[in-house]
1. Which of 1, 2 yields -6000 for helix-only ellipticity at 222 nm (-39500 (n - 2.57) for each DSSP H run of 4 or more, over all residues; to 500), as computed?
2. Which of the displayed structures (1, 2) returns the greatest value of relative contact order in percent (Cα under 8 Å, 6 or more apart) on calculation?
3. Given 1.00 as the derived value for FRET efficiency 1/(1 + (r/R0)^6) of positions 35 and 75 (r between Cβ atoms, R0 = 41 Å, to 0.05), which of the supplied structures 1, 2 does it correspond to?
4. Out of 1, 2, which one gives 61 for percent of Cα pairs over 16 Å apart as computed from the coordinates?
Structure 1
Amino acid sequence: MATYPKISNPKNEEQVARIVNNAISGALNVVKAITLDNGSTTTTVYHPKLHPESFVSFMAKTDSASIAQSEGLKVVIANTGSAVIHHNAYTDTDMDFNMLIIG
């Protein structure tokens, strides 16, 4: 995943404009592909943007993931950089999601 650029010199108008234009066009780089751990009731996800006040949402990428999502996913973010997703135990290996991380 690409890293969202930081403004190293706020006086550099070209850099500021590029970053703002990317954000406006939706290029925020806040999506992480994940797969739920099969046979387990928890999956731990690591990402530097995660912190206790983050908003997290999921988009199922497979039919199996859609079923898991409808049955409920609970996210606990106790520490910066990681989150634990609580879910039912499944034997499917294609529990694939895109995870949106905001804030």
Structure 2
Amino acid sequence: MKTEYTPGPWRIERLGGTLAVDGGELKSRPIFFRAFPDEQDEANARLVAAAPLLLEACEAVLSACCYTESIDDDGRVLKREVYLKIEQDVYDILLAAIHAATE
């Protein structure tokens, strides 16, 4: 069973001496939290907050550049044609990033 992550967009919240990244919903738990943050914590918070958008971008690039699918009326993939318009190392990085975020 795959656990779903908090849907984006995620946002950075600063409350007093704390820094948090949350999913923007009242019931959302902090995704990242630091008391008395320094510059590195701020940079980490920006990266964490961008995670849902970065995953979406990786999936979009992979879809647009790398394969086409033929799907039947029931939504089953009949044929997938893989073609690369990007370098193999870029393709590998995209797959690794998507895998790390979703598995």
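1. The value was obtained from structure 1.
2. Top value of relative contact order in percent (Cα under 8 Å, 6 or more apart) goes to structure 1.
3. 1
4. The structure behind it is 1.
Every read-out reported here was derived from the displayed coordinates using simple, explicitly stated rules and does not represent laboratory data. Just so it is clear, the structure is predicted and the values come from calculations on it, not from any experiment. Cβ atoms are built from the backbone, for glycine too; each structure is taken alone.
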